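Down below are the structures I want you to see.
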Structure 1
Amino acid sequence: MNRRTPIYEGKAKQLFEGPEPGTLIQHFKDDATAFNNAKKGVINGKGVINNRISEYLMLKLADIGIPTHFIRTLNMREQLVKAVEIIPLEVIVRNVAAGSFSQRFGIEEGSALPYPIIEFCLKNDKLGDPIVAPEIVVAFQWAQPSELEDITALALRINDFLSGLLLGVGLKLIDFKIEFGRHYEGNTVQVILADEISPDCCRLWDTKTGEKMDKDRFRRDLGKVEEAYREVARRLGVLPSETSEAESAATKKKPQQKKRPTFKLSTVKKKRK
């Protein structure tokens, strides 16, 4: 059996050394955590679903010129990605008041915000991922002013695109968390989207019923967590619907049926000092 070199293990993913220089293998786990690791559990099949959803959304973003770390899917749980130096910030984009934002400011959950609000949090579990002002980010050199400008512009563009795409499948993008990294190539460095985009890091509400279709179902013990993740994947067309599954089961008895297609991608760059 192939032994791989582990590079990093987080709450929901593991990183291994990639098969080519400058690459990593990103493995999606079924583990789930909330409230800074205070609550832990397992969501069966989550890793497979998040791998598919993240692949689909990263490819869609690449199509509109957003640089990402995604290269290709390797199997049901793993992706080949570009190795990056992670900028130690969680970038949260909020369209609607929810979760900790509602609690902090005493705003009723579900209240639309006048425009998308971006918050930066320092990636540090021991400190509880504190919110930090852009001035602090620059003062402690976690990111350069030009990098913060790029991150802000990319985050707003990602929000605009994903809001429209998800609305088209009956989902409202309430807020989401993304991460960026520095990708070094030759004597150039580029800030690119890293990590993942999935129901683990997005709040998604059904546009008709307001039902939560994301990790809040796990955080708040709402039940039907696997079903919600699966439904998001089904609406995006990256998992078969129940009827398709029934058809594909029937197909095993009747040979001679046709198979499904796949997708493609793109990129952008900046000078290294």
Structure 2
Amino acid sequence: MTILVTGGTGLVGSRLLKRFAEAGIDCGALVRPGKELPAGVTAIEGDILSPGSLTSAVEGVSAVVHLAAVFRTRDEAEIWRVNLEGTRNLIAAVKNHAPEARFIMASTSNVYNPDSSHPGREDDVVAPTLAYPASKIKAENELRESGLKWSILRLPFVYGDKDGHLESAPAQLAEMKWHPAQKLSVVHHADIATAFELALTGVMDGRIVNIADEAPLTIYEIAQIVGSAYESSAEPLTNPWRGHMDVTLARRLGFQPTVPTVYQAIREGKL
């Protein structure tokens, strides 16, 4: 099996590539010149915004793991350009030059309606208005209609491997006025690898699948874990399921997190 990974130098991708390489998976990463990659990963120069660079990148691959995306920017045009147009370019290249390849795309829990009456489920009707989740839904739809073998993994708040994500969360969430009792679905980087390795077997083909561990965290808990102050509140939650995903389908398909809770990650020194 030969895998092409996009977004391999990002927060998620760099850690996923390292685990793929350690597992002996033959993989290459689509990168711009000069970017460093983990040992055992082949650098393949290209850019999802440059269609001409994708032909040789996808030839001969058995699977594509598409992580490349833009999130933390105020430039909405750039978000749409990378997340939608870039995905379209990659889909077209795979259709034309590796039509039998499995195409696995990372998406986000942010697509779900914050006012939902239940945790986000894969079959929910979603219509996000913010650029990042809206562009991801459009990209999801492009892939679903492509005729390729596809799966879409919607990822929650990701942490671990000293990525600094937990540490930065309290300040960011306080700025957004999140209630301290609000719960977030989370997943450790190790189990992003668990999920994508499972998807590479084909068990998730033709499905959107929520991926998360076994214990959603309150904002209060995150602040306590990282030793950060967070304003207390006894006000009732107005959106109790915001940020929380239903992972029943993933469990049914065989996904079992190796780091089931953040507290196990702490005990094992995996933060």
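When distance in nm of label points 7 Å out along Cα→Cβ at positions 117 and 149 is computed across structures 1, 2, the figure 4.0 traces back to 2. Upon calculation of volume of the Cα convex hull per residue in Å³, for residues 69-228 alone from the atomic coordinates, which of the structures 1, 2 produces 126? This figure was derived from 2. A value of 2.0 for distance in nm of label points 7 Å out along Cα→Cβ at positions 21 and 45, calculated from one of 1, 2, originates in structure 2. Structures 1, 2 were shown, and mean count of other Cβ atoms within 10 Å over residues 53-60 at 21.4 was computed from 1.
No value in this document is a laboratory result; all are computed from the given coordinates. None of the values given here were measured: they were computed from a predicted structure. Cβ atoms are built from the backbone, for glycine too; each structure is taken alone.
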